[in-house]
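Take a look at the structures below.
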Structure P
Amino acid sequence: MGSVVLPHLVTGWHVDQAIMSEDERLVIIRFGRNWDPDCMRQDEVLYRIADRVKNFAVIYVCDLDQHMMCDFGTGNNNKLNWVLGDKQELIDIIETIYRGAKKGRGLVVSPKDYSTRYRY
């Protein structure tokens, strides 16, 4: 349901426009595939928190593979590449990235260290 309701960005131009059109809010883009079971689960969580973060973040989905930089302690190129089912954890990460972006930082540290929780 989440990937159906969340706005889709279908080309690189749409991604650029979504980013450039927001001066005050964080732009969250889930890059992946709508048919992937993990993406479907993450889309559900994103859909459920969209209303709670709408004042400081806007959420999109895009069927590509790219990422945003946030140090999760996993050593995996600053990607959140697992399903994060806890709504509050995801909101905390979004708030951390938003505050860092407002301060002009290009990289922030996640409020929680995921280095031992998720093993690859």
Structure Q
Amino acid sequence: MNANKPVDINSYIEGYPEATRQLLNQVRAAIREMAPTATEKISYGIPTFDLHGNLVHFAAFKNHIGFYPGAGGIKAFEEALSGYQRAKGSVQFPLNQPMPLSLIQEIVRFRVRENEEKAALKKGTK
């Protein structure tokens, strides 16, 4: 785990062993592909993509990669995520299994639509 507080996603990823870095980079690339206009930042101490507000977060742990698409993202993909440890707004992808990159991309695509719809509604009410 990162001893120093990361200032950006690159420094966050660099704080992990090579095998974990590869997985984190795969997750990052999968998110970036579905949300090319999202900005990257560190929020809550973990990598975050922002598009009209927080889009998704991800983080490395001893035995898994945590992926945080929020409660709506988890609920919408409940069946596809049924084989993974989940909580209301998060899912754990074990380090000893291939990352489900296409599933991550589907969830990100869903979250992009959610955030864009919320932003459009907000804009329309002003």
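Taking Cα Rg over 2.2 N^0.38 Å, for residues 34-81 alone as the quantity of interest, name the structure among P, Q where it is greatest.
Biggest value here belongs to P.
Going by distance in nm of label points 7 Å out along Cα→Cβ at positions 26 and 42, which of structures P, Q comes out largest?
Values: P: 1.5; Q: 2.5.
Greatest value across P, Q: structure Q.
Quick one: helix-only ellipticity at 222 nm (-39500 (n - 2.57) for each DSSP H run of 4 or more, over all residues; to 500) came out at -13500 when computed from one of P, Q, so which one is it? Walk me through the numbers before you get to the answer.
Numbers: P: -10500; Q: -13500.
Label of the source structure: Q.
With distance in nm of label points 7 Å out along Cα→Cβ at positions 18 and 90 as the yardstick, tell me which of P, Q scores highest. Walk me through the numbers before you get to the answer.
Working: P: 1.4; Q: 2.9.
Structure Q gives the largest value of distance in nm of label points 7 Å out along Cα→Cβ at positions 18 and 90 among P, Q.
Can you say which of P, Q returns 23 when relative contact order in percent (Cα under 8 Å, 6 or more apart) is computed?
Working: P: 28; Q: 23.
Considering all the candidates, the number was obtained from Q.
Each value in this text was obtained by applying a stated rule to the coordinates, not by laboratory testing. On a predicted model such as this, the values are computed, not experimentally measured, just so you know. Cβ atoms are built from the backbone, for glycine too; each structure is taken alone.
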